[in-house]
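Read-outs throughout are calculated quantities, based only on the coordinates presented, and are distinct from any laboratory measurement. Owing to the predicted nature of the structure, the values given are computational and were not obtained by experimental measurement. Cβ atoms are built from the backbone, for glycine too; each structure is taken alone.
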Structure I
């Protein structure tokens, strides 16, 4: 059966509240980790779902940011074209977000033709308005690679006092978040060939931010108040203004990007931070040809933007200046919601170093997406950095979701579903004279206050507070059940029991509504158990968006309605599972892949050697009896190609702090390149010119862009905290097994 056609694109509706929502466009050079997901995409999804729940006319626009140096660098690492990198990672991002239940109206790409069209049109407007100037700048040039080096193709020591981070990028220091120019780095190196570049003159185009400052400051002063900007957004913006606005280069000496439509600069492309925010507009243009109705109607459209704190200046200074400079009537950002960092166990999540739990990792845990969403949102770093720990995830799942929310819903629906004589045979009972029951009125009053707090928090994009308010209703519901002693009322006071159960079922429905933005799959399951359609029945508002009916939870579901079959909603996460996850996701992605590969090989060997003993005794028995063991013949140790190798050269991996890259002579025509996760165990000086055991018949695998063609063997203690080399005699010949 053919799938139904997609709904027509939504457009602003006169007289309605029209809300345009964007999240920072995730970059395509890696798989998103949990910090990326909560920082923008998930947070924006929650707000978009809330807007739909309230009946607002809202669209949620996002997509992959595909142009720029990072893509070219990744393509060099993986030995393919930038387009192939983008095609590969766009699919990965799309799959991860679908698993996390992210509901975009459009998830597009900045490499689409609409991006070139919109970006070049804005450029022409800026040229006509004389906000662009030409200038000569000094840029690092690599004689070895014969090219100017874009920001991310340079690494060196951060020049910021007190930082001195050794691996700062040419555009920004990952450690202190300071924006940099490549020429400011101390001891810069080309990321491709590792040689020191030289400074050379090159002509570029610049956006004259100082000339636009009056327009920009007026916009910031008015909008930051009206749009209730988060404090961290205001602080980051003011820091830029306090330093004094400087002209910003908008072109780059690259091939992968939007071409500059200017004869002199036709071999250059636009700087990614000039064209990337324009991606919000171009992706909307790929959603609907009437995109200007969203982006050029500031009187009828509100723009909400979500991002991590390191993206703030580009959205509060650079992008607004670009739009203001065109002189057109753009829909400017009204509200910005900014998150701090989500840290992982003992350190930072890091895409570049592969540290933390990534989107595709979450799928492999068999922990449902709704649990991940709940934990990330309850732990959302709204005003300060927060910490992901497996123990905290376990506590929130077991205590808050299982024992509080799941327990309340299951108690209510299971009791209603019991056969007559012990329950209501799945039929919602009639409950006249509800207002005469003090305990129920008290619950309704509390519930109404929590709903009011929920609405206030969500309107201000205080998502964590909104979630806490909804969960408090569940806690009050459990207390209500306990205090009413409904199991006794069923026999002793059936009329009051009916009031309690009809009210409780209404609270279950209300929770499904309030929590839908946070845990949509949970809400769908609750409505299924209530025998209600999520598409038609999910609303706690009337047609005008008013929420007065939340004051009367007993009225949400009519008497006589038959519910579905109740089943538990959450599953306990046990201590042994938590410990297994902690071990599994320790270290970097590269180390995990190496470890998994070694474990897989060891498992294969163990299976082959199962039941086979290789010893002097077995050899003698074979000679005396004249019998040859078929098993021993088949399971020859020679099938493991273990050789003596000499490490000719070892150095740190350029993109992974925990890995070495070695050139190892194993007696072949050329040395093998091997990547090893030995940094924290063996000093670099001990790696040089050392004979080691090398397992050579492993399938080659890319480790952070460098292909490893073998594995160095070492011995560990029982808790894997120490490693030592396997002892080798000096006379052994290279390549000898």
Structure II
């Protein structure tokens, strides 16, 4: 029976977008992989995701081509995989591609596999489609360099037909080398990790710091929010005598905050809407790759929040960033009506001048004429100066490979209010009003006349965990400055958690499903799903003090420990022990990618649990996990930014702030003291609240479980319950199983917190 395209039945929007291709795409299933073995045809595995620009390009050029389909369907078993559904499959073959290409990778990830063994034979990313078809369709005159995709297909088919054994031997040898490399890399050794390793990481980034535009390294430039949060906390992590010596007057926090300030003004920030694009094609952040990912919004939300908490007075711009991203998450296209968040918004959308064509950035960019038609001459002059709108566009042609942005302007702040005031002779207040009105008009015009980019409507557990974390932390932090937004953001975080618990979690087995789209998918949760969601629930507990979130997080931690823990070396595998069929390698990585590594987040979770629940076993697991990556951390600490804080935590101990609400305490006093705790940045710190008199029966039951976990809680609660009159909210600062003297005033609390953070 000939192959037919099966993607119409797929759950993934990315896969379904290929259902009408002439390529007879199959899904990654037992039956498909078995068929490849029976027919002895190489597998062509193509991995991508919904908002991937070059995936769209290859789809248009090659996968929609009848001549490409004819070769693929006759000589190969073509399989499409959504990397966001199957990161376990993606990570294995990306590791192979990076090994054969000197560390380079990307998507679409295209790999040829030997049938039966699934060993990789050859791989690459984007290959151009048939030039005769591409030129006729697009009008392009410059042929791309390198082989066409059809040439690659014909060559692989020829090699397989001529010497199958050689192909198989090469694939098996590649897998053997990758397995040996990963085992050696993750070999647990008692490492001499200390806080000095932070200095090593810091020096690496300082050498690559762009003091003009902010950020680190050359184009393409990514925000790297995990690293920015590390830098903002750096002084807190280092002892006063061990602060990083940069050899100049700029410290790590200054670099991170300047970078966040520059990003907020840049082209990767949607200046008239909300949210941030994934990265910049240019070093000055002026030209984004326009897709908006949920995980980027969540991580940048945390980074901007850290910058604001680091210095509320000096970094008010960071609070604006927090509000912007939270608005995108709670009111934007990624918001699911019943709770939870979709995965991403595409880079490409319908071109205003051609309803049959999609172009990258079409929804966001402006011609000079359209910009002034919307705003008029005088407001337009001011807004154009502010956002760098030029008559012939502001996109450098060298970065516009497909000529999609000719005469277009990407909005980015290049003239700020003080300079605008000097140039136009207007007060800053009047300019703020003009720019606000201009922003509203441009946004209204954009929304009423343009087709919004498509949304990947998968709800992925791990990225929802990141969003829950960011919104919970932000909601808690702004309670004293904007109670209404605080309530809105916390409600959104709680609704997302409830959605996952209702639709993607089995309360009997405590197992997660990775994806929801019109129903829970069949793919089990991966390590990052557990790690990120647990972290989000811990943050949600500290934002609401509802012990139910803590209990659910602990159940998830037990499940993660059962199915993902490496009993031999420590640390967590990416895929569960019961989900390794058809995986040639079981990957265990501690290095960050664009997201923090699941192992780094898991180690932090273990340490937070050990502090809150007085669980020495979990602290020991954290140490073992850290040891399993210690050798590589010493070699290249700069790829372990998310794990480095745990080095400090294990060295110096986690801190727990315990708030005890007296039986006669006023609720306003409770809010005031909690606001004091949340007024500063608190690295490697957990916060617990206990009430002498719980507010209801359910809270009493859940709090009772929490109190039983720690003898300190029992002792403190017994002391407060014995008081005849207890009108205070009392704070205890605890570390390494010892607590300081009780603190009963907000001013004293803030003084202690600031003093400790400056040590």
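With FRET efficiency 1/(1 + (r/R0)^6) of positions 183 and 687 (r between Cβ atoms, R0 = 30 Å, to 0.05) derived from the coordinates and found to be 0.15, which of I, II does the value describe?
Structure of origin is II.
I, II: which one has Cα Rg over 2.2 N^0.38 Å, as calculated, at 0.99? Could the numbers behind the result be given before it?
Working: I: 1.14; II: 0.99.
Answer for the origin of the read-out: II.
Which structure, out of I, II, was helix-only ellipticity at 222 nm (-39500 (n - 2.57) for each DSSP H run of 4 or more, over all residues; to 500) derived from, given a value of -11500? Kindly include the intermediate steps, with their values, before the conclusion.
Working: I: -11500; II: -15500.
For helix-only ellipticity at 222 nm (-39500 (n - 2.57) for each DSSP H run of 4 or more, over all residues; to 500), the value -11500 is produced by structure I.
Among I, II, considering only FRET efficiency 1/(1 + (r/R0)^6) of positions 319 and 575 (r between Cβ atoms, R0 = 41 Å, to 0.05), which has the greatest calculated value? List each step's numbers first, then the result.
Values: I: 0.30; II: 0.55.
Top value of FRET efficiency 1/(1 + (r/R0)^6) of positions 319 and 575 (r between Cβ atoms, R0 = 41 Å, to 0.05), among I, II, belongs to structure II.
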Quick one: Rg and Dmax of the Cα atoms in Å, for residues 295-694 alone came out at 30.9, 98 when computed from one of I, II, so which one is it?
-> I
